[in-house]
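*Asks:* These are the structures in question, set out in turn.
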Structure 1
Amino acid sequence: MSDVDFSRIASSLTDSEVARILERSGWEKFGGQETLYSRWRPRDSHHGRGVLLPENQSMADYRELFVQAISQIWDVGDASVKRILGRAVTSSPLGDEVRFHKEAHTISGTIPWPSGEDLYSAARRSMIVAAKSRKSRLPYYGNANSYIARSFLDSVLMGQTDVGSYVVTAYVPPDEVFTEKMIPAGSTVPLLGSHSGREITKGLMEVLQTTREAVDHFTSTGSSHGFIENVRGGLCYEITQAVRDLVRNSDGAEVSVEMHLAADLFAPPSVDRHTLAFTPADYPILEKAGNMLAATARPQNVTVIGTVTLLNRPTAGSPGVVRLDVMSGTPAKKMRVRLKVEDYDLAVDAHRDNLALKVSGRQEIEGRYYWLYEPTEVELIPLEGVDFARISEEPTLPFFGSEDE
């Protein structure tokens with residue numbers, strides 16, 4: 001058959017695996033030279049030279065001879081042998097497949113640009129939560145559990161999109177092990193605090209299932225009590241934001257997972273499939289859940305540096321509120337600060353003279369916004385003297401309000 005890619009089959013097998021296939025298929029081994037090559041032929045055929053199967057991978061022509069052997073086996077072998085050889089290509093998938101699917105009223109295979117950005121954001125946030133939730137279950141993660149999330153994302157492959165309306169595909173290495181903290185070079189990977197890609201993939205579906213149940217519980221009862229109760233099942237602020245991104249401006253969305261289990265050349269692969277669907281009607285419930293979960297974030301004492309982008313006070317000579325675009329000191333992108341008169345005047349100077357404002361205080365989340373309470377040590381900083389490197393371990397940030405308000 002001219003459409004068979006023998007080179008690809010050869011790339012999916014070793015010579016010892018091919019020998020096992022031939023033996024299991026009733027072929028007999030005859031002649032050859034140990035560690036160099038072996039000869040094989042169907043047991044009911046005693047004519048011809050048979051198939052030469054190379055065994056020494058250090059030989060310069062090993063690859064060429066191995067592909068040639070696969071081609072000859074295909075020509076001589078029966079349907080059973082061909083089926084097993086063909087399965088060799090599909091029995092080693094790229095990994096557990098996670099598909100994020102969003103429907104929109106557009107031409108098939110396309111999606112509005114903002115909706116596409118939301119879809120990618122939803123996929124990324126969901127994968128991060130899946131990894132973080134293996135270490136602990138929290139209502140709000142922020143930068144917690146960042147190491148395992150970052151190393152996990154680094155090992156995930158992104159596949160091609162599919163038609164209908166738009167799909168983002170991720171491939172997770174099922175057997176790769178991810179640790180909750182960095183392990184020194186040469187050290188043994190601990191049994192506790194390490195998780196396989198397969199465990200993280202399963203964890204993603206657990207978290208999404210919990211999210212689906214929490215939304216359904218609120219829909220049927222009107223009670224938000226389940227939001228906090230479901231934290232133990234994986235519900236968190238970050239997953240509510242991920243699913244919000246998934247359903248925003250859509251006609252419906254779903255996340256499906258295919259886990260390829262116990263792949264075996266001599267048996268059809270087993271695939272464990274799971275699918276969860278969400279709709280735009282879930283959006284306001286997810287927003288309510290997210291605000292409630294975010295409110296549980298612990299206050300932190302921080303020193304931030306940022307540019308003043310909003311000034312507001314009722315009358316001249318009175319205290320007022322400023323908003324900072326944060327450059328360092330916290331993972332928050334924007335921070336509101338209520339300043340006394342003399343400090344507010346410094347903020348006015350910073351805005352007028354294109355300077356940064358440095359201020360220390362207690363960071364809390366109130367409703368949808370970050371606030372810095374009990375501000376102290378307010379001072380002006382030249383922008384050229386600011387270290388723009390973010391202190392946050394990861395650049396992803398929970399977002400509570402409009403960026404341009």
Structure 2
Amino acid sequence: MRARSLLATARDRQKSGTSRMHLVDTTLFYSPTSGGVKRYLTAKQAWIRAHTSWVHSIVVPGERDHIERGGTCTVAGRHVPGTFNYRLPLNPRRWMEILAALEPDLIEVGDAFHPAWCAWRIAQRRGIPLAAFYHSNLPQIVGRRCGKLSERAFGRYVSWLYERCDVVFAPSRHMCEFLESIGVRHTVHQPLGVDTEVFCPERRTLDLRAELGLPRDARVLVYAGRFAGEKNIPVLLQAFARLGRPYHLLLIGGGREARPNPNVTLLPYRRDSLELACWLASADALVHAGTRETFGLVLLEAMACGRPVVAARAGAVPEFVDETVGALAEPYSAASMADAIASLYERDLDAIGAAARERVLRQYTWTHAFQSQCAVYVGLARARRVPAAARAVLELRSPSS
């Protein structure tokens with residue numbers, strides 16, 4: 001059944017008073033000041049409030065225990081040093097107590113750690129569906145730090161955990177294929193979305209060259225995000241060293257302001273979405289050398305701002321970035337990245353940016369994402385488990401796609 005008809009059925013049931021779904025999202029991967037998971041959860045909560053009569057609660061780490069049905073609940077945890085205000089609660093019993101007190105009709109877990117097991121126990125106790133969202137490729141993260149043997153072991157663990165879920169959402173086909181490779185069959189391709197009213201060309205309000213003290217002919221490209229190893233920041237630094245003037249790299253991330261190289265500026269991360277949108281929209285283009293992206297939300301946010309994207313041809317990136325909306329470079333290659341950046345300026349940047357914006361509007365708004373996802377939720381509420389014969393990668397498209 002198409003997403004529109006499933007949602008209409010859900011609304012009819014809600015209006016008749018026979019069903020008022022209470023959806024609970026829970027995850028460790030949440031910071032109150034930044035992060036793609038936070039943007040996903042807050043956007044979902046706002047969309048559900050505006051378009052359904054469901055109740056949506058979020059259970060995440062916080063400074064203290066707090067329960068608010070239909071709001072953001074927190075489980076007390078200690079601050080994790082060196083992070084953007086991430087916390088780590090270590091009391092699974094308290095996490096279970098808060099989930100149980102909310103009396104959910106469906107739970108979605110956003111990590112593979114003790115909150116997921118707490119959610120599974122509550123789902124079993126209440127006889128309700130359990131969904132998972134695969135935000136991060138944890139086996140690969142473990143493998144980079146601990147070796148291939150640990151990566152395979154953690155992959156088996158993830159598969160074992162997700163067998164207890166009724167469905168596993170993955171934000172890209174690349175991640176669906178990875179999950180299938182480790183034995184997770186009941187996956188749903190569920191792209192994320194962008195708030196196209198926040199991230200839009202109208203945010204092009206900053207004179208970046210004046211802000212950064214650069215000459216008027218400077219070619220300013222921006223990177224925004226964590227300075228983690230998988231983002232391959234050294235590749236960008238080497239690429240801009242090769243390019244030299246007038247190319248200038250603006251790195252938005254970390255916690256300080258600096259000019260480490262003559263054509264590189266470092267700024268602290270912009271945690272406010274409106275401010276971030278202004279920086280993205282005011283640059284010539286966004287650059288990204290990461291090779292492990294499960295989705296790449298900031299790339300779509302730049303595209304929504306009407307800016308081209310230059311990125312590595314790896315991970316999920318080629319699913320939505322091509323020559324129409326920017327350029328792709330070979331992974332781990334500073335020379336290829338430099339060539340891709342230079343070639344971009346031989347084309348009409350504004351025309352490429354307009355095509356990028358149009359692609360987001362056509363395929364990657366939050367409405368597209370949540371219509372499809374809510375259709376899956378309705379199906380789970382009707383049938384407790386996806387039949388084994390149907391456990392393949394499901395392509396669910398919104399009614400307007």
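A short reminder: the numbers here are calculations on the coordinates, not readings from a lab. Note that the structure is a prediction, hence the values are computed from the model and not measured. Cβ atoms are built from the backbone, for glycine too; each structure is taken alone.
*Asks:* Have a look at 1, 2 and say which one yields 25.5 for Kirkwood radius over Cα pairs in Å, as calculated.
*Replies:* 1
*Asks:* Ranked on relative contact order in percent (Cα under 8 Å, 6 or more apart), which label among 1, 2 comes first with the largest value?
*Replies:* Answer by largest value of relative contact order in percent (Cα under 8 Å, 6 or more apart): 2.
*Asks:* Given 17.1 as the derived value for mean count of other Cβ atoms within 10 Å over residues 124-131, which of the supplied structures 1, 2 does it correspond to?
*Replies:* 2
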